[in-house]
1. Once distance in nm of label points 7 Å out along Cα→Cβ at positions 34 and 306 is calculated for all of P, Q, R, which comes out largest?
2. Given a computed value of 57 for percent of Cα pairs over 26 Å apart, which structure among P, Q, R does it belong to?
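None of the figures in this text is laboratory data; all of them are computed from the coordinates on show. Given the structure is predicted, the values throughout are model-derived calculations rather than measurements. Cβ atoms are built from the backbone, for glycine too; each structure is taken alone.
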Structure P
Amino acid sequence: MSDARPRILFVADAVTLAHVARPAALARGLDPERFAVVFACDPRYAGLIADLPCPAHPISSQATQRFLRAAARGHRLYDTETLRAYLREDLALLDAVRPAAVVGDHRLSLTVSARLRGIPYLAIHNAYWSPWADAATPVPDLPLTRRLGLPLAQPLFDRVWPLAAAWHSWPLNRLRRDHGLAALGWDWRRPYTEADHTLYADAEELIPTPGRPVTHRYLGPIAWSPAVPLPPWWDELPADRPLIYVSLGSSGDPAVLAKVLEALADLPVTVVATRAGRDLPGTSPPNARLLDYAPGEALCRRAELVIGNGGSMGVYQALAAGKPVLGIAAHMDQQLSMHHVEKAGVGLRLRTDRLDAMQIRVAVQRLLDDAAMRQRAREMARAIAAYDPVQRLSAILEEVAGRA
């Protein structure tokens, strides 16, 4: 292999597993004869990237619990000091690696650092954050919704959101101004997705963005599943009743998972659930099998439906297998994801702040019985299968690195 290969730097902000899994899957898939790949990530997910066939650089990300706590309370996800610390690390990393292009997942500081070094910046985001997507802003699970109830909280949130979006945008705009770059306005979606090339890890059939610029492109859903074997009891699962796969993700609330298991305990179904290494309150019911982690793609193929937290990677894992989704959503990212799932008629959304056992049972029964919804999920699977994210990224990198 020649040293003339363009060097591509992937930078993951490890605030959640998804933001590491997506760039890791892409980095692993790129042809090593065409690209020299370098990966940078916080060591907290070192196990995830241990088998990457490329050099890895440790960088810092804010603590996952701090990030999730901010999302749950409606606080800023990144304050100015955090972004400044990120920028210092970015610049040192870019100077050490000297890439032809940098691909970031949720590393917002790259919108400054890459420009300061004159390096093309490609940002992986979800299309529901695009300024050209459906402008719906479902109110997340906040203290406001629990006190006032959804009928009052949503209209109030709609009025407040433009101010809240500006408040969220301020730290990144401040960082840009500090370094001589123009501010990006006060609609949070624009600073959040700004890049030389914004790459949607989505299917356009699920989340369209009419009127988007040519620099905004669809990679397609990026598949990832932990490299764990099927459980020893896999072949013993009953074949005479529906299998429901429950995975609330690495950020899921154990209390919500316990409530789901309780709600399904009396139904004629088999439940396989992942708990991401955390203890659950109470005991699991007889019809449930618990795993710390599972090969999600295999479980989705076998399941009749999938219950998750509404996050994008879990949603696409289910839809790629042609299975409808029940998303129990909390923060804004999950609410936006499930808004589009419901709009496309391939799943249902429940809210963590209004959750009870009866809601869960009714939603599950509807998903099991709704033949039209299940057909739409199968059609979405065919649309998803037409995407090749690695091939699409490779073509964009060839174009960008050639110009560089």
Structure Q
Amino acid sequence: MRIIIWHRNDLRLHDNPLYANLKAGMEILPVYIIDPDFYTFKSDLRSRIGPFRAKFLAETLDNLADSLHNKGLQLKFFEGKPAEVLERLVKEHNIDEVWATREHSAEEIADEREASRRIAPARLRLFDDRTLIQPDRLPFAIGHLPDVFTEFRKKVEGYSSIAPLLPEMPAVKMVSIANEHINKFDPARYGIPPAIADQRANFDFRGGETEALKRLRYYFHQSHRVATYKETRNGLLGGDYSTRFSPWLANGSLSPRMIYHELRNYEKTFGSSQNTYWMFFELLWRDYARFVVMKYGNRIFKPGGIRNADNPCQMNPLSFEKWRTGNTGNDFVDANMRELLLTGWMSNRGRQNVASYLVKDLKICWIYGAAWFETQLIDYDVCSNYVNWMYVAGVGNDPRENRYFNTSKQAAMYDPDNNYRKLWLK
């Protein structure tokens, strides 16, 4: 059997159903398809992917290519619309099936449907891999997903099982093709500016499965930072106040199941605590965001959110530009926004505050903030991003109405010595 492995947000070999379900002797063609309409840089405000996320992705793809090369395989890069590229490859190379990880947001689903139609009679086979708890292991249908996270958590904690890690891929062969592909993903090819490292950045993010597993080992086994996770997770300074797993989770170079099983192994050795539980809690929240998207679809992109609220989408270009560049005059907001602008990263505490400020203080529609985060964040994930923005804007899954972050009080609580603000505002 000849199979195309269509990579999207599953850029790893460990615990990957696209490789674990192969049988010895199969012939495979691993591909990554670059749609220029998506990747071409237009401007800071109109581009889907900015310098920092592009750099992280390029590093991730280089690492995946190296890992496959070590197994006698090659990752092939193609440009074009995914369905059109797959159709051509299927016909030219007598492909039987295309394997991919199932996605859950509108554009990706449209790509899957179009690809399935165009490659027929070859089959598109989709695997669930984007969540810790696979959808078929939930104790309810997606349509009955609770609209409040606490209710979801209580329902799944005792009744949903986590799948074991998948085995490594067997020995397979490579489908031989001509040099019709491009060599790699190069952000400069699409006009994406280089990501210039700011010396104030407190963590050096490097893309790829190798770096993801290295960080996992460090966090659990070398530093034992997991033992203080809940106590430090709202920090702003330093490299270890949070796990920093999210960029690798976002593009699938780290499996959430790998984190979960490392966590359980740690607890068996050192005991469980509120700190270890809270990491599991955050993995559940990440799952929940994706299940919300599965339930509500395109409503996550509407100003009224999943509540269908009467929420006019207001915009003030001058105020938004000051917010985007960290020049609002609110020192806590500005410090966080400058860190994002100059590094592609912002703490969880910072994200909540700057989002609340945009929506509640500047009265600007949350959709614009979510789009800016999409461009800038190294760890951008469509589900987590839009569900969290809806939450802060009051049109999502927040059980409290009119939630508001007082940035002065937040700054006093989380940056009492003003060290974070001094760092980014100097």
Structure R
Amino acid sequence: MPTESSIRQEVRSWLEQNWSPDQPLVAWRNTLADSGWGMPAWPSEWYGRDLEQALVPVVDEEFARANAVGVARTGVRHLAASTLLEHGNDEQKQRFLRRILTGEDNWCQLFSEPGSGSDLAGATSRADTNDDSNGGWTVNGQKVWTTSAHHADYGLLLARTDWDQPKHQGLSYFILDMHQEGVEVSPLKQMNGHASFNQVFFTNAFVPPENRVGVAGQGWQIAMTTLMHERRGADGLRSYARERDLPGQVYEEERVELVHANEPYKWYPQRAGRVDLVMDRAAETGRIDDPSVRQEIARLLIRARSSEWTARRARAAQEKGRPQGPEGSLGKLASSHVARQASHVHTLISGADALLGGTDSPRDGMIAEILISVPATSIAGGTDEIQHNIIAERVLGLPKEPRMDTGPFRDVKRN
């Protein structure tokens, strides 16, 4: 049984023999994939080392000590990898996992639609079986709020394949080639000035038979795996890759990659409320001396710390190998409460100046960006209302709400 000490020594020795910043980024990541040290908790047959999750931080510490670049982690690719590891077949894992780790392929998540955001099971984008000899599916419809679709190579697509089944049973899960004819991506401008999201239109787009994940009709269950990983990433402990100002080909290519990959996520710290700015802002404005403001700051810091502890408990469960569960919804809901309270506190501190943008505004417009970005936290990845339902039913054991959308989906009233 490996110990923390033995793993530390093993990975340190391996890095001393193999790591050099003077090599191409993709070549280094292929070496990582072959070694298993890039994702050591993954199965050994799929670029991992079967390492207990509790020992993974030891590997991360040694990579940080050596300033060694890891596998690609930005964007939706980690959701794609987690989903394929659980539900993909061997051929799909062989085709996609390595290129996810090397960063050669970018991914997006084709779930939400104009008429079915929170009601994901109400998706109406359709995938119809082809009558020609090639088999596969023809996809028509529209998705929206798709981050990074404008530079994605593949999309995780949830589409309806059977209109005669109840809504949750008529969905299937696919891997869609985003570069093919029949896929049109249109950026959406946000009120905070960023353009992270896109609309995606499908007009007779083709999905080959080998790109269906799982069996037809099990798309909802597979989508839940993707969403549980996404919600666990929204619990406040997720860190985004940062550039390293170091010499070497690997670092140079990583910097270029991160500028490209992180662009859609530049406003994510603002949508989380920027709790880190509160104490400095209160001190520099003198509002720290206002007892009512201090009370709201205390309430914010209590919520932020409690949310962090909740997230760490979920991480501890993950490290013990427990499966994904409703703790992701608890963490996501907590992060929404923290973000809204932070927005409230920033407004108390800055007053009417919180509405100003530009170089002469508080923190060069950062405070205004926080105020108009925070509402997204309560929407993205499942609204607060959805998280309330999940917690009520799966944690508290309360009865489900009465449904008016049972029976064949083609008979369900929509929009």
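1. The maximum falls on structure R.
2. That value comes from structure Q.
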